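Structures for review follow.
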Structure 1
Amino acid sequence: MATYEETTNYILKDKYISDILNNSNLSEKHKYELIYRIVADYSHIKRVPTSLYTQDNLPTDYISFDIETTGLAYSDKMIQIAAVKYQNSKEVDYFSSFIDSDGKEISTPISYLTGITNDDLIGAPSLNIVMSQFIDFIDDLPLIGHNITSFELPRIKKWADIDLRSKVAVDTYDFSSTLPLEIDNYKLETLKNYYGIEAKSHNALDDSRTTAIIFENFRNKNFAKKIHSLSIKDTLNGYTFCYTGAIKMGRTTLESYITSRGGRVVKGMSKKVDYLICSPQIAKNLTDGKRSRKEIKFEELINDGFDIKKISEEDFLRMIGEN
């Protein structure tokens, strides 16, 4: 089967099509995007699967995908889409692309959370081009993702006018609520920690891979929580931690790292704390406009002679051998 690019270039060489486009005011780039979009949309209509999956008939060949955006509102923009292709329950390929935000700036909190900066989007392809490439990548395979029915799919429909609902096999958020899992909620970060998956969060490619691993556990009916190995169990034994700021790895992940290694996490800063983990402050209600109450309390305790160490997230990861 020819790729979308091959089909697009073939059509552009057609004399009748070429004459029409040359008489338009479209640039060469926009001519290509127009034909590419038509090819991708028409192919998508022909590729919609009709399979119905159950717990005992979950696919082993599928696409796990995720997106990153400038925010949660429909007025925001998609800035990254990524996917991993699984065949026989093994990753065989992946797709990842930044997307031109059409002038929408990435805020500091979103940039810190995702690791994506405005500079990353300079020269990035348009949403139409990236989505066409994404459709080409997923081909006939069913889709899985975490909370995609509530977040990804409506936004892709709104922003790219592509309806992927009929291609979805499993939403792991909804599916997890039907399974015998000992968890308080069904967030991706919670499931990641439940299965001991140590990967970054809020990056579309990493989250796609995390979702696929979680799905494989579901497919294999592995519902037991993964216990950390004894070799790391007591590495933080006896130490008390407090944290402040926008924790990039996620608070649940950070607390899991600490408690699984024998450490203790407290909410308030006091003389009993051994380490204060500090990440950039992005809150608007800081005590003095720069520092959190925990940072101010830390400085007071240091001035009173208490031996408390202030470290960054990166320092903490090096401390436990994860960086």
Structure 2
Amino acid sequence: MQRKQVIGILVNRNSGEAYAGLKIKHDFNLIYFNPEDINWRRRTIRGLYRTKYGLHYKSMPIPLVIYNRLYPHDSETIKQLMSLRPPVQVFNQITQLDKWIIYKELVETELEPYLPRTYEYDMAGLHEALADHQQVVLKPRIGRQGAGIWRLTVKPANQLKIEHELPLPILLPYSEAMMKLLHILMIPYTMIIQEYIDLAKADGASFDIRALVQKNRCGDWEVTAITSRVAEKNHYITNIYEKILLTSQLLSEYDYPTNKILACVEDLSITAAEKLEKALGHLGEISVDIGLDQSCKPWIIEVNGKPDKLLYGELDNPDLLQKVQTTPLEYASFLGSKKRRL
């Protein structure tokens, strides 16, 4: 009888991903490991081995297919793994995406009409963005889980409304001195400037749409989950959210054109995944955050290279949670099966 295939999952130390309640029903076993678990001289790893019988630590040769869940990604480790012989396939080689690079890649494609105008941050770019749009969002180029986001709005009488992580917005003169002060506050981070999209509302609260795009057991991209975060009242970003639910449920409840929007979201998200894989290297999953404006036009707000699976645990939908967890593993098994046939 042929031995079960082993899929490696490269994780951060103490990530806890191995304890996600995954049900093993497939013809593969899993081993969770981090870069410190690799013995390069012997070409082995020691990790947390998972079968249908449970978990235990085990040493074994480096698996030939590895699903990268490190965040931030470790380029050197991945480069070393891929240089081994026989070759190791690593997918999701980049998990920490740079918003400016993502924008530059996608703006040259058919997705350009669905991208908020984005500027690389500097003083000249900020003046230009405010002149073009009157309201913009500043955010770190590298994701910080919603931290470090500012909204600036040009108001009458040459005033600038500034909203950050404060209970109340600040209204200051739109002056060169104020802009220099703002620039000093941005120094710790490398930022982008994005045209602000006034998101569609549910009971007066903004909501977004997150499409999880994953490769399946046939190696094809598919959208496996579409969910929405409803922001807390008076918050302009959905990272601070009151609830999460299936987008189909939300759109139907508030009389949005559900089928039309969902079809468009799927199309945009799969196209984004295809384009980014060509630019960034081997991918197996991404999530695409989309916002509807007041006319229901979808806008790609940002793309995540390591989708947060914990969100799906908040939905009380075990079947969906199982699907989003196992689909990348089925893709890894597909890659391994191809190697066996060669």
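Quick notes on this one:
- Mean count of other Cβ atoms within 10 Å over residues 151-158 - highest-scoring structure of 1, 2: 1
- For the structures shown (1, 2), Kirkwood radius over Cα pairs in Å, for residues 111-182 alone is largest in 1.
- If you line up 1, 2 by mean projected area of the Cα convex hull in nm², for residues 39-86 alone, the top spot, with the largest value, goes to 1.
- helix-only ellipticity at 222 nm (-39500 (n - 2.57) for each DSSP H run of 4 or more, over all residues; to 500) derived as -11000 - corresponding label from 1, 2: 1
- In terms of volume of the Cα convex hull per residue in Å³, for residues 79-158 alone, the structure with the greatest value among 1, 2 is 2.
Every read-out reported here was derived from the displayed coordinates using simple, explicitly stated rules and does not represent laboratory data. Everything numeric here is computed off the predicted structure, so don't read it as measured data. Cβ atoms are built from the backbone, for glycine too; each structure is taken alone.
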